[in-house]
Structure P
């Protein structure tokens, strides 16, 4: 089940969720809008990796799902988004692609993806310990 704004607040208080820096204005009824760490300009057909301003940390009972904000999708911005596994901590790297026919500029601090948090039916037996743990800034592929 997706967490509501009040459940997100509770998870932050209980420390099963960390969002740093947290901005009340980014809290939505069913998620949290993550902000861009640095300004980016995308020409048509251009791809770029960007990082979230926020560092997130999920407890073993939470999984995150990322969605591009609809206003950006309406301008042709596509994103390659993955799950945020239980136990992940760090900044998130997002792949953006301008599928539109005009250049698009995004400002540092602009809300660009929404993090929806789902509570697992049972706490995960293991937590994320992958190669992107404790990511800082934009992190390229480590496969």
Structure Q
């Protein structure tokens, strides 16, 4: 478990080596080799630009693909949780929730789930940010990718 209690303002996960070193360096590299190509636009100088772009995309994808898989698992977990926690009138509408809404609802504790879900389904809470801000007693997710 994490050292710090999660809240709306602290729930995002940053991996310093990725977010603050590797990704910025790769993006700067794309810019540097593009400037070099612009200054000397010979065909041989296209290759470093392509490699820089491929590296940036590949490294970014190595972060985003696991996040996508994680969201699929969260959707399954939340659908199962909602089936257990929602009153009968809402249970049949679980499929109406979007992926982003399901992922946001995971931060709601069991006692807040019916109200948050009802508000999301009625259109009162549309975005994940609105759902997360409506949660009174934050339920941390400490096992994120």
Structure R
């Protein structure tokens, strides 16, 4: 596991771009962390690093946003997923076989359904309002 400290949203996005360089089609990036920890900022960086040019926003109400880049990017928000039926209704399992990169916010809600080889990113507040501690497991940056 690697540990990173970011002090701004821009630094968190830059870390996401760095992570994107290690991802390949079929990878799942599982994001863990509470509200306001920077999961969407990290996702913006990953998406940009994968060639996505359109704006990236949290899919809170849509559950999944699809973006075209060098590989398709599927950005999930599992905040409201409470059981297996909810998870199946998101289409998550179909997307796993799509050949895209899946980025999953609120992965703690579906931890038992994540693939064994998922890249796990845990985010927490550290020090000031903008400082984050980010651990990455499953890939070396």
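With Cα extents along the principal axes in Å, for residues 68-115 alone derived from the coordinates and found to be 39, 19, 15, which of P, Q, R does the value describe? This figure was derived from P.
With relative contact order in percent (Cα under 8 Å, 6 or more apart) coming out at 32, pick the structure among P, Q, R it was computed from. Going through each structure in turn, the value belongs to P. If you line up P, Q, R by Kirkwood radius over Cα pairs in Å, the top spot, with the largest value, goes to Q. Computing helix-only ellipticity at 222 nm (-39500 (n - 2.57) for each DSSP H run of 4 or more, over all residues; to 500) across structures P, Q, R gives -6500 for structure R.
FYI, it's all coordinate maths here, none of it is from the lab. Because the structure is a prediction, the values reported are computed rather than measured.
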